[in-house]
1. A value of 2.6 was derived for distance in nm of label points 7 Å out along Cα→Cβ at positions 261 and 285; which structure in P, Q was it taken from?
2. Out of P, Q, choose the structure whose coordinates give helix-only ellipticity at 222 nm (-39500 (n - 2.57) for each DSSP H run of 4 or more, over all residues; to 500) equal to -6500 when calculated.
3. From P, Q, which structure was distance in nm of label points 7 Å out along Cα→Cβ at positions 61 and 117 = 3.8 calculated on?
4. By the measure mean count of other Cβ atoms within 10 Å over residues 53-60, tell me the structure among P, Q with the highest figure.
5. Quick one: mean projected area of the Cα convex hull in nm², for residues 197-268 alone came out at 5.5 when computed from one of P, Q, so which one is it?
6. Given 16.5, 52 as the derived value for Rg and Dmax of the Cα atoms in Å, for residues 133-292 alone, which of the supplied structures P, Q does it correspond to?
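Taken together, the values in this text are just the output of simple stated rules run on the coordinates, not laboratory data. Remember, predicted model here, so these are calculated numbers, not experimental data. Cβ atoms are built from the backbone, for glycine too; each structure is taken alone.
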Structure P
Amino acid sequence: MKAVVYEGPNKVSVKDVPDARIERPTDVLVRITATNICGSDLHMYEGRTDFEQGRWFGHENMGEVIEVGGAVQKVVVGDRVVLPFNVACGYCKNCERGLTNYCMTAQPVKEWAGAAYGFADMGPWAGGQAELLRVPWGDFNCLRLGEDADERSSDYVMLADIFPTGYHATEMAGVSPGDQTVIYGAGPVGLMAALSATIRGASKVMVVDRHPDRLRLAESIGAIAIDDSKVDPVDAVLEETMGLGADNGCECVGYQAHDPQGVEHPNETLNRLVRSVRFTGTIGTVGVFIPQDPGAHDELAKEGQIAFDFGLHWFKGQRMGTGQAPVKRYNRQLRDLIAAGKATPSFIVSHELPLDDAPDAYEHFDNRDDGWTKVVLRPGDSS
């Protein structure tokens, strides 16, 4: 089968690799019909992680079931399914508590928890930027889709990661009807957080970024765009909230946050959120932060530490939730919103391309080139 193979920093290629196959009775084999390039893939693409050369990416996956293991009872051949990026067993202590983002079975390092397809330090699971994907614990991990699965695949594929992740940010932030919510980052996850805040009834959603194409997308769903290359975003939020600050906020950037000049400041969005959110407000952090970052520009960040304004955070009595999203906690409800026409997450999609175009797509997406807001790869399509 063909797959998008990591060759080293800033280089991927489309190569033939061994076919994915059923390995255990609980496995499901999926022919991939849509797989997204994620902002998290760019951390690995740029060489900022220990992702091994020769492995292939892809944790936002959707497709058609073409084979099932002998112990699979629910999923059948022909089902259209979308796969949570979390690989989860369904029966460990964390999975039983609904924390499939921290499965203890799928992660082979016993001191760690959490696994994902095609992701650094998250188990041996192959990615789905390929023609086929092996799905372990298939009955648990497959979310079956309705008759409109192919027609609305650009919406449903967002259920693999970014739509539930954006929703998780608003859940941790406690967004409620009437709230004023600020979101730092208008990448795909930030835009999904903005959409989720709107779905949850926020009266005002403010989105901070500096890329005009992304800010236009935020405005297209009714959010207030704040360009931090032109104004101080904290001042702008305070002006929008009568000087009190937002009720809650979401961090959707992560450790590679940088200023308009391109200099990295991994603490910038977190500290701006502390200043932007009111006393006793709540912050949800889904941007990726990692325990070690050898490629960082300062010594603290190299050790996974950042200079966080904890004193002000404590003084303001704020709360913060962190971590990856437990996709299965939200994906059924969000699927049904899509099916009912209440949510159209595909508004962020800028390019739908065949798998062979992945190297060029990675380069454009990594450069944040204008108009490259979200890429869906379609194995089997031709250029």
Structure Q
Amino acid sequence: MRTSRDAPTRRIRAAVVGTGAIAAGSHLPALAALAAEGGLEVVAAVDVDTGAVQRFCADGGVPHGYTDLGRMLAEQRPDLVCICTPPTLHREQTVAALRAGAWVWCEKPPVPSLADFDAVEAEEGQEDDGGPYASIVFQHRFGSGARHVRRLIADGALGRPLVAHCQTTWYRDAAYYAVPWRGRWDTEGGGPAMGHGIHQTDLLLDLLGPWSEVRAMAGRLVHDVQTEDVSTALVRFGGGALATVVNSVLSPDEVSRIRIDCERATVELTHLYGHGNDNWRITPAPGVPAGEAAAWRDFGPDVPSSHLAQLRELVASMRAGQRPRSSGADGRTSLELVTALYKSAFTDTTVRAGDIGPGDPFYTALHGGAPGWAPAPATYEEASA
């Protein structure tokens, strides 16, 4: 099995699978930044569209373009594969890369179901072999702001977390859902709880730790889609804190927000698609010494949340042969909560952590076959077309 442990100082060979907007706008710039520092080189790109991969390679200075993932893996033998394709392809492509000995950095949402995630995790290398591992792109938990607040909460400086709010209220029009794979369970996996709000959900879990139960509601209020276009949930955490989670694509005043009320301070993050130190605010409770509050507000050098921030840490993990954050059980927790949110909303029940496993219909599909939410069975004419 090939890992970077056997060559900790050589340049890591990276490849990009899927050459659409997220690859060109986020992954390639992050890869190029590390390449400019000499620690990495982008050796190949893959896309089923020949013209698209040719343009991507020409614009990004990528030497080899392919339309076949298997061929690229065999010929280029990359150390790291960045998966930037629609969610329905993530499982197959991630497994192929892992079996070829490459580490994987896969765009969110990770895969369409917990069953798919567990199948991917089963293909990862053993801990004592140093990988390879598959990490999910959850870049909002990386950067100086999230790191600083995580430390303050973990160390108990702010006191016990009590109340939290997690909000992803964005706006998407009919043209957005005209893209054929959007708004469909079999191709997108889910609606805003899965495809949009999972970033803030993941950050909330990274700050507060394990959740214990969820009670949720979902609606399809505007868009003609299979999935929901709005959801709300009440989540209880293992430490006792209660949180509301709101995900929407119906909100003209777009915002992403997390607020955590602790015993000694309120921490609030307000942004849209990424955050820096200035997007965080800490309000001390009455009686907190001014000097202590000032120390809380000192975030240090500003490292914005970004693909680059996560990629740096991932590459460091590769060189050390260590499991990266946002992989394995750590990467699964957000998907498990989103799955539980859907089950709660569609079955009108409280769902507890660990409830959903093999044999549960929500384990293999986020709609769980629920009436009114599961896709309608294909007609004879549709099946024969």
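1. Values: P: 2.6; Q: 1.1.
Attributed to the structure labelled P.
2. Numbers: P: -6500; Q: -9000.
Computed on structure P.
3. Structure of origin is Q.
4. Values: P: 22.6; Q: 16.9.
That would be structure P.
5. Numbers: P: 5.2; Q: 5.5.
Attributed to the structure labelled Q.
6. Details: P: 16.5, 52; Q: 16.8, 56.
Checking each candidate, the match is P.
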